[in-house]
Structure 1
Amino acid sequence: MNEELKDEIRTFNAKDVLVEMKDLSGSMLDLAYSAVLYSNPEIANEVFRLEQKMHSLLYKLRIAIMLGARNLDDAIEFAGILQIASAAEKISNAAGDIAKIATSVDITSYLDREDFEEAILNVKIKPSSVLKNKSLEDLKLETETGMHVLAMKRGSKWIHSLDKDERLQEDDLIIASGPTEGIPAFCKLATGKEYKEREKESEAGIKRKRLTEEIADLIADMKNISELMVGLSYSAVTFYSKDIAKEVKDLEESMDRMKEELEILVIDAARGITKRSNFGELRGLLHIAWSSEILSDAAYEIADVVLRDLPLHPVFLASIEESDEIILKMEVKNADIFDRTLKGLRIETRTGMFILAIRRRDGRWVYNPAGDAEIRNGDLLIMRGPREGEDKMREICEG
């Protein structure tokens with residue numbers, strides 16, 4: 001090991017690295033799907049670069065933790081951190097595998113963005129945009145539209161993990177994720193024009209959709225569930241909840257079945273195909289299936305820390321609190337919102353927070369609640385989202 005690396009490890013801050021690993025793995029996943037949805041090899045290459053960064057972070061974290069363990073109790077607590085950090089790297093590896101699809105084949109005809117619970121959007125800043133020359137901190141996009149800026153391309157340079165004081169410029173390519181309902185508002189801000197829905201498909205396109213809609217629906221379900229599982233797994237360790245951890249375990253088993261179902265559908269779709277390019281598309285779909293299962297396994301690995309009663313070192317909880325995307329639980333006490341629905345309250349677009357689960361007063365859990373889920377007195381909401389959304393959520397829940 002060279003002296004420069006040794007000096008780096010001596011000044012290593014495990015908490016800061018855990019924060020970076022959690023934020024990085026989540027962003028990589030969105031970027032990977034963006035690369036596939038827009039068939040963009042450039043975005044895929046950015047994912048590969050971040051994947052190498054993740055490998056380096058985990059390597060240094062392992063060394064720092066071994067140096068920091070002074071006794072058996074430390075070693076036991078650090079074991080849980082290492083398991084979670086290893087799972088975060090697996091999430092980044094899965095993101096890398098998804099991104100590889102964009103470098104070799106276009107599978108966009110098998111994907112329906114409208115089925116995704118969280119939209120992934122690529123949009124360029126136009127001359128008439130109100131975002132131009134303004135900083136992300138001033139714009140507060142997450143709490144105004146629900147959309148989170150993942151990365152930006154300026155000229156030939158990619159910028160990841162943007163600073164709050166970063167000012168957007170004309171022709172910047174913005175990659176953002178968030179609720180589907182936030183797309184029109186975000187696009188209008190970026191382009192200065194009203195958002196237009198996608199044009200109706202041709203008859204040929206409709207026929208093709210009929211042939212592939214089962215595959216498209218299943219891929220969307222696998223994406224939605226795998227991302228839900230990651231959010232729930234971090235919620236399980238944050239609140240050390242076995243109920244949530246058990247739900248992650250159940251979802252992991254469901255994901256295994258969905259992977260098998262998708263494999264069968266792809267095999268059926270291959271019948272009668274003679275073009276090599278079509279086989280390449282189907283192979284890309286199988287990669288999506290395998291990567292989604294890896295994501296679900298990684299989420300379960302995080303939740304497994306709670307299921308096995310492993311104690312967690314305080315440094316991990318501190319890292320969760322300082323992450324860009326925070327995990328919150330909040331009780332509903334505001335009578336003005338009783339019996340109103342999540343969709344009616346527009347929580348995602350107003351606050352940027354995504355509701356992972358609701359625990360009713362009688363102890364029942366509602367995981368991944370739909371837009372028509374009613375909010376009731378005494379409900380406990382488990383959510384993830386931007387730090388800036390916490391105060392708005394508190395205002396909604398508590399009045």
Structure 2
Amino acid sequence: MTEFTNINSKLPQIGTSIFATMSKMANDYNAINLSQGFPDFNCSDDLIELVNHFMKKGFNQYAPMPGTIELRYEISKKVKRDYGKLYNPDTEITITAGATQALFTAFSTIINPGDEVIIFEPAYDSYLPAIKLNGGIPISISLNQNDFSIPWKEVERAITERTKCIVINSPHNPTGSILQESDIKQLEKIVKDKNIFLISDEVYEHIVYDNQKHFSFASSVELSKRAFVISSFGKIFHTTGWKIGYCCAPEFLMKELRKIHQFVVFAVNTPIQLAVSEFMNNESNIYSLNNFYQNKRDLFRSLIKDSKFILRDCDGTYFQLLDYSNISDKNDFEFSEYLTKEVGVAVIPLSPFHTSNNSQKLIRVCFAKQDSVLEIAANKLRNL
């Protein structure tokens with residue numbers, strides 16, 4: 001029998017994601033899992049009943065390739081209401097199997113071998129592999145260490161004739177920073193009259209704190225005409241396991257994205273699309289997230305504020321960065337491993353979000369958990 005041992009890996013430096021690694025470690029050591037970004041509470045009973053309703057009604061076969069028209073129409077209304085931009089539900093909106101699939105398909109749509117793609121570090125870990133698998137060359141720029149803002153002068157210097165795309169994530173995972181209106185203006189100025197596309201990862205768009213505003217690329221004429229704007233119902237409705245997201249883009253880009261989308265997943269599950277579209281009719285199901293998660297953020301911060309951890313600002317997402325430089329000299333992975341195995345709280349180190357060595361002593365915790373869980377976890381961390 002022939003043994004196949006010489007596969008030419010397309011991602012030789014990529015192993016198991018840090019999220020899967022730390023969640024497994026949490027299970028192995030019976031630790032509280034504040035690592036992977038998912039809620040430990042259920043979604044709305046009404047939403048579950050709607051899914052069940054459409055299943056029983058027989059909507060269990062393929063949806064249209066771009067998604068059900070009902071859901072695309074509701075997304076079009078929501079985006080127009082929130083950002084003033086009208087996307088045509090027939091030609092400019094596609095339902096995807098989660099935001100990660102939308103991101104991968106968007107990269108695949110525009111990236112050719114040798115194209116340069118600007119990303120900002122720390123960066124969500126799916127960007128780099130998607131760029132490389134399409135033959136692109138990632139150009140990494142570090143966010144400012146103090147507030148994780150974008151150093152726009154460096155962006156200007158990094159642009160070459162090979163620059164094909166700039167990737168922005170706001171609210172930002174893992175840092176919790178958000179774009180300001182001045183950032184939108186800077187980017188508009190940089191890309192104007194240039195053949196540069198944009199991918200805007202906005203999955204935490206409805207989790208922004210302290211009465212601040214989310215600045216979507218959909219709200220900018222200059223940016224939206226060249227951008228894939230991507231979001232996720234998993235974050236909005238506490239249903240990360242359903243893997244349902246969407247992408248909005250001008251027709252000429254969406255036409256090309258759908259060519260690839262149809263051969264990746266063809267279509268997303270039908271009853272959940274129909275349930276989500278009906279659930280969106282009640283706007284409070286969308287716009288109550290800010291207060292809901294701000295209460296959890298404030299609770300966790302209040303519980304941990306008297307510890308030796310230094311709390312970094314958190315303007316959005318359901319992640320909190322903790323600086324442990326007053327506690328340990330270990331690197332971030334070693335410290336995360338120690339917290340999981342010895343303290344009983346699983347967290348995420350920030351180094352996997354970087355391509356170069358990361359010397360900052362920062363860990364990420366997810367506070368999308370029941371209040372009682374946050375209290376127990378904070379008590380363990382406060383005693384360090």
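Quick check on the output: 25 is relative contact order in percent (Cα under 8 Å, 6 or more apart), derived from one of 1, 2. Which one produced it? Intermediate values should be presented prior to the final figure.
Details: 1: 19; 2: 25.
It must be structure 2, since only it matches.
Consider the structures 1, 2: one of them gives -0.59, -1.34 for log10 I(q)/I(0) by the Debye sum over Cα atoms at q = 0.12, 0.23 Å⁻¹, for residues 186-305 alone as calculated from the coordinates. Say which. Matching structure: 2.
To test your reading of the models, identify which of 1, 2 gives 0.40 for FRET efficiency 1/(1 + (r/R0)^6) of positions 50 and 242 (r between Cβ atoms, R0 = 30 Å, to 0.05) when calculated.
On the way: 1: 0.40; 2: 1.00.
Clearly, the read-out refers to 1.
Match the computed value 1.0 of distance in nm of label points 7 Å out along Cα→Cβ at positions 266 and 282 to one of the structures 1, 2, and report its label. The correct label is 1. Among candidates 1, 2, the computation of helix-only ellipticity at 222 nm (-39500 (n - 2.57) for each DSSP H run of 4 or more, over all residues; to 500) that gave -19500 used structure 1.
Each value in this text was obtained by applying a stated rule to the coordinates, not by laboratory testing. Predicted model only: the values in this text are computed from it and were never measured. Cβ atoms are built from the backbone, for glycine too; each structure is taken alone.
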